[in-house]
Structure 1
Amino acid sequence: MEGLSHEEKLRLSVLRDVSKICQEVGGQIKMELEKDVINLIGELIWKKMRVISQDLEHFAKHAKRTTINAEDVKLLTRRNPSLRATVCEMADKAAKKKRQGKEKATEELS
């Protein structure tokens with residue numbers, strides 16, 4: 001892996017992990033996936049991740065922020081109602097947990 005760029009290393013990691021997941025899921029459903037199919041799925045996921053990351057970056061920049069936050073992810077899922085509902089639920093839980101942690105820290109300081 002020496003001599004590879006950071007992006008190339010990330011891509012190979014994604015492809016390796018997708019291969020492991022495909023093999024595990026294939027075993028669970030008692031179905032073998034051809035190596036070419038696994039490679040296609042890996043490439044599809046890699047390309048989709050790149051598009052998603054670029055979209056998230058653009059959303060944050062448009063809002064004049066340097067940090068991607070949950071609102072950007074919600075915006076990303078705007079065209080998929082069921083995914084958006086899941087993301088909103090997860091974001092709400094995370095925000096609640098964060099608030100509780102801050103409240104606890106404030107109480108400990110008092």
Structure 2
Amino acid sequence: MNILLIDDEKSFHHILNILAKQLDFNSFLCSDLNKAKNIIEEHFIDIALIDINLPTCSGDQIITFIKDHSPNTLCYLFTSDFSKRLSYEKMVDGYIEKDKLVIKLPEILKKIKK
């Protein structure tokens with residue numbers, strides 16, 4: 001199974017890579033929309049984890065692209081700004097508070113693998 005992390009913080013790339021390997025997921029890591037587009041066009045992605053606050057694009061641009069090109073991909077948003085969650089809730093499959101990502105992500109990935 002494949003997981004895509006779209007985040008501009010490299011520390012999260014490292015953490016996700018470790019978690020993904022532990023749960024037998026292949027991880028793809030990027031920090032902007034163009035790289036995410038390339039990955040999505042070349043690979044089937046089972047789950048995408050998307051940071052709402054990227055400097056180069058908005059979360060809805062990424063979600064729209066994913067849903068248009070890979071409608072079966074689960075999209076989970078994460079951010080430290082809880083107020084932005086409400087504007088995206090109907091577009092995504094779930095939401096994770098950024099400071100709880102390391103704790104919640106293994107639970108989510110285990111459910112997806114079942």
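Taken together, the values in this text are just the output of simple stated rules run on the coordinates, not laboratory data. All values reported here derive from a predicted model rather than from experimental measurement. Cβ atoms are built from the backbone, for glycine too; each structure is taken alone.
State the single structure among 1, 2 that was used to calculate percent of Cα pairs over 17 Å apart, for residues 28-75 alone, giving 52. Derived from the structure labelled 1. In this comparison of 1, 2, the computed figure -12500 for helix-only ellipticity at 222 nm (-39500 (n - 2.57) for each DSSP H run of 4 or more, over all residues; to 500) is attributed to 2. Work out mean projected area of the Cα convex hull in nm² for each of structures 1, 2, then name the structure with the largest result. Ranking 1, 2 on mean projected area of the Cα convex hull in nm², first place is 1. Set 1, 2, criterion distance in nm of label points 7 Å out along Cα→Cβ at positions 4 and 92: the highest-scoring structure is 1. Which one of 1, 2 has relative contact order in percent (Cα under 8 Å, 6 or more apart), as calculated from the coordinates, equal to 15? Only one of 1, 2 returns 15 for relative contact order in percent (Cα under 8 Å, 6 or more apart), namely 1. Taking distance in nm of label points 7 Å out along Cα→Cβ at positions 20 and 52 as the criterion, the top-ranked structure out of 1, 2 is 2, with the highest value.
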